[in-house]
1. Thinking of I, II, which structure, once helix-only ellipticity at 222 nm (-39500 (n - 2.57) for each DSSP H run of 4 or more, over all residues; to 500) is computed, gives back -11500?
2. Quick one: distance in nm of label points 7 Å out along Cα→Cβ at positions 199 and 287 came out at 1.3 when computed from one of I, II, so which one is it?
3. From I, II, which structure was mean count of other Cβ atoms within 10 Å over residues 175-182 = 22.6 calculated on?
Structure I
């Protein structure tokens, strides 16, 4: 038990137990309650510890600036899942169980408040929806310049095709995509407040400040520093990055959505695996949003043992492009099944 946790639990015990021992305590006449190991043993159960941590983390997350991002949604959903796993029936001392129930109810209220914020952030047209469409669209715009699907490009609006042609004349699509990826990560990853229940977030790389993203783009492009290509790239980098993001916004509605399906029996990474993977895994945040089950902006539903999500087609294109570069969902190893011909069925969430 960490020193911070011990202090928090000691404070909780004093506020919950008060000045008197628990009614069942056999040592009530031998010591004051602050020194009573039996009362502490009865109250400080795994259930109580978990609930206190979840309540603290819910308040901390609600005060942060990350709840309008996919990582913020992931962290909130993990709190909801952890809370759902708490069963206070195992608390053996009746009065301690009653105290735990009161803490559970208070934590539930904090999580309900957090859930409302997540619902607002993930609504159609909300901040998570807009950011994901823009960044996935930018990845799709860079990927489409490879010429792999000329019929699709020909079907796009004239203004979008003109922008893609202009981008292709600047630098190659591959260099565009490589140098775009640090910007995409910067758009989605702001870091995470310290969450006692989710220490795995601390294993992720620290977010870059605005001033270092440009250098990260140049480094990621793969061009030789000081070369003519590097000088040309640096001169057009800001312009074509903004163009890709702007074109990406236009692309999202150009083609019909794609349905992703994942069996509800699939189990997400546990905490230990997250701590290992998140340190090194480049994360596809668009795919991760689908895997949270909270992509309300994309018509998510569940039926027949599977969850279906109707994603913008640029999310599917981006997922393929990122997969080729070693990116993956923060939550699952296997990708969802793609079914472009069916519409999702089930109850919207």
Structure II
């Protein structure tokens, strides 16, 4: 599962132990399918429930739906790639899952009914007088290294050729958009190169990974801050370009069609990396190296570290003996996490014209 943020009061658990995040893309996919079945009319919770129940009754968790139009019939296919047994089990508990995840379901419906792209396409396919074939694929558990998308909205032409119209990236319960292994110096060099950071040679990196990672983070913060000192316009342009390149890689794998969908309480928001780029020159950025708690490089609005664009944080787990008496190796991880400033810069207004 990749990037789909759900903000809600997590009081009631799903019956078979899935997290809300793992069921999130199934809910969003069901809402999108329901909207395309309804065409120009808004989908309702009952429409969404019907889609969910129909898919849940299939062993493959895939189902084809026919949408009768005035002159023809459209086919909307919903495919779910689910490998975890408890996730499959909770998908099959339609009523219980909807009861637990009422707010997420309402937010998913709000997206399907209000997102301009979904509204435009569902109306177009319903009214064009042709027998269209649409596929909605929820693929968060599919092994895909070339994309950050979890849901694909695709069109199949007369030749049977499938074209992705809109990939959607979903994130569950956190703002993490990417991660990397800092176990080797080469990994660190490549990771920070997208930010325009040139690391000095560290020949003894492997002998003290934790200590050297902290040195790398401090070096990155210093180099980023040098791009914002004074009124050097060229340096500021370099900084904007480097940040765009870095976040575009980690959040979207450079896919210009990709959108980030955030579901909150009964509502939604959509972000794109290109929208962030258009607004990034409106803020005055600075970088802070955090040494307390988890070491991190935090890029934020000047003077307000809480108004964070993104941060790169490092976590370390020492070697230990587990409950089975076996020794586990030490663990090093690096995370890229977006913050409030990113969302304010990257969010597309619901009334904003489509690109």
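Only the coordinates and a few stated rules stand behind these numbers; no lab work does. For clarity, every value in this text was computed on a predicted model and none was experimentally measured. Cβ atoms are built from the backbone, for glycine too; each structure is taken alone.
1. Answer by label: II.
2. Only structure II yields this read-out.
3. Traced to structure I.
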